[in-house]
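In what follows, structures are represented as structure tokens.
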Structure P
Amino acid sequence: MSGVLEVRPHDADIKWLSLSGDPLPALTRDQALAVGSLRTDLAPDTAEWVDSGPLAAEYRGRPLPLWKVYSSLDASTVAYLHVSSGEVVAIRNTAWRWWDFLWSLHIMDYDDRDTIGTLLLKVFSVLALVTAVAGIVLFILLPKKFS
């Protein structure tokens, strides 16, 4: 987009401004669909305004609101667009959803899937360490039988 400034304050969300310093208006539904087809390989025909959602949502960590664009023929692949700039902030498909599920199992964080220092993970890590050390101690201390 020409004539657009991106402002990145140290402690706040990114602001998109016109050259005159006014905030950019939000994209319309039609503009979001057009930007979605230009900036992705999707052929979106549906756009939804997303301004709230659960902690473990597909767009977690992104400032809201967002445009969610997708094709009604294949709703499993969606793109999330910044409302002012049209920047593609996330693309989600079935493979990503499987990866996200498996990642939550791996880090044992079933709430928001972003915290890798959960109590459950720490307990199992200590248990694994104790088991490994016990195995080494038993290997060294137990008498060997040679045949």
Structure Q
Amino acid sequence: MSNPGVKTETLKNFQLFAGLSANDLEHIANVLKHHVAPQGTQLIKQERNDGEVFFIVEGRIRVEMIGVDGKAMEILTTLNAGDTVGELALARVGRRTASAVAQMDAQLYTAEASALNALFEKHPEIGLQVFRNLSKVLASRLVDTNFLVRNAAAR
């Protein structure tokens, strides 16, 4: 049985979980927790060492980075329902490269990357599919970042 507030049907909406069976999604739901983030809540703080991954069920999350002046925040992107934030923690342990803030009230599922990776060790077929999907998500974000860099250089 999945954790209260976590609906396996909703997990089908996440690109990270594409191609997983209902049984696989049930395993994932068992490690997720439901979380409510009021507008303005900082979910991830740049430079902090932590490993929580957030799955946006409802709402909008702004991803921002401290500017080169060390003060101003530069908005990198805005993420919506069906997106994930903090997923890089699945592939690497280390400091956060950006901050994430709820731009409006948000309903989220959360899990520590270590708990998800432990699940993937126990069920390698789930881990393989999630990491295939993760590579697609990260590749897409890299393309977006390349355009940001190009546009910033043109200013």
Structure R
Amino acid sequence: MMDIETDMAAVNAEAVMKAIRRIAHAIDTRSKQIGRESGLTIPQIVVLKAVSDQGALTTAAISRQADLSAATTVTILDKLEAKGLIRRNRSTSDRRTVQAELTETGREALLSSPAFFADGFASDFASFSKTKQQDIVAAFTMVADLLDRHDVEKT
């Protein structure tokens, strides 16, 4: 009986991995399309949105809000600053603290940036019941947590 359960778990895990590959491919394709349309990457748009939603933020706060590493966030902020989309201001009370804020050009870029999902996804997702939507979010979160945990264990 245990072998059948083990085999079924392996089959299901393989099905999850196949679905993840399909999702990764769709995200990669959409990311390239967004880049062509806006000149920005999805992580850059996520950082702009975090700063727009929360106001002037430190790198650490942006990193948490955008779910990116601090090093990645710094690199993204450097590129956004070079494009004139954000500006970084050093605190007058604590010189160690630097906050990023959107420029007017950054606000305009964010407003004109394309949606993360291709046409139809949002309406298709909205057609599910609230319970089904929550189940999907919970399943994705669980898989992401499993993947994160195993990535951390290997490093």
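Each value in this text was obtained by applying a stated rule to the coordinates, not by laboratory testing. This structure is a prediction, so every number in the text was calculated from the model and none was measured. Cβ atoms are built from the backbone, for glycine too; each structure is taken alone.
Taking mean count of other Cβ atoms within 10 Å over residues 32-39 as the criterion, the top-ranked structure out of P, Q, R is P, with the highest value. Suppose you compute relative contact order in percent (Cα under 8 Å, 6 or more apart) for every structure in P, Q, R: which one lands on 30? This figure was derived from Q.
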